[in-house]
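Values quoted throughout were computed directly from the atomic coordinates according to the rules given, and no laboratory measurement underlies them. Here the structure is a predicted model, which is why all the values come from computation and not from measurement. Cβ atoms are built from the backbone, for glycine too; each structure is taken alone.
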Structure I
Amino acid sequence: MANKQLAIMRDVGFGLRDVGTPCVWFTAHDGIFASLQILTGKEIEKLLIDSKVHNIKDLEGSPCWIEKLGNSSKFIGVANV
C-alpha cells in the first residue's frame, strides 16, 4: 500500500545527467530515508509553476510530497505549506 509523506528537497540540480534530456534532480529527504528524484519535460514545467520559483536552486530546502511504496518513492508535487 502506497502512502503520501512530506519530504524536503536537497541537492537540487539541473542538467542532462544520464537520461539524455534536460532534467531537474533532487534528493527527497523524509526524515528517515532519502531518494533521488529526476523530473523531465512537463514534470519540470509543473514543478516551476506550482513552486512559483524562477531559479531551480531556490527549491533547495523546500517541502514536497512523495508517495512511498516499499523501498521506493515518487515525487508527487510541491507542498505549499
Structure II
Amino acid sequence: MRLLCDHDLAWQVARQQYDSLSNSLRRDSVALLAEVRSNVQEVKAALKVQSSSSSRLSSVEARLSSLEGSLLSTGMQTHSPMF
C-alpha cells in the first residue's frame, strides 16, 4: 500500500511539473505570437510608406521627363533657323 501512495505522489508531482511547463510554454508562445504580429504590422506599415514614396517618386520622375522633353523641344525650336 505504501508503494501505491509513493507512486501516486510521484505521479502528482510529475503532473504538476508537466502542467507548469505546459502553461509556461503556452504563455511564451502567446507572447511570441503577439510580438510577431506586431512586427508584421510594422513591416506592412513601412512597406505601405515605401510603396507610396515609390509611387510619388515615379510621378515626379514622369513629370521631370515630360518637362525635359518640353525644354528640349523649345530649345530646338529657338535654335532652328526660321526661313
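Out of I, II, which structure matches 3.2 when distance in nm of label points 7 Å out along Cα→Cβ at positions 6 and 22 is calculated?
Derived from I, not from the others.
Where is percent of Cα pairs over 17 Å apart largest, in which of I, II?
II
Of the structures labelled I, II, which one yields 12.5 when mean count of other Cβ atoms within 10 Å over residues 54-61 is computed from its coordinates?
Comparing all candidates, it corresponds to I.
Of the structures labelled I, II, which one yields -36000 when helix-only ellipticity at 222 nm (-39500 (n - 2.57) for each DSSP H run of 4 or more, over all residues; to 500) is computed from its coordinates?
It must be structure II, since only it matches.
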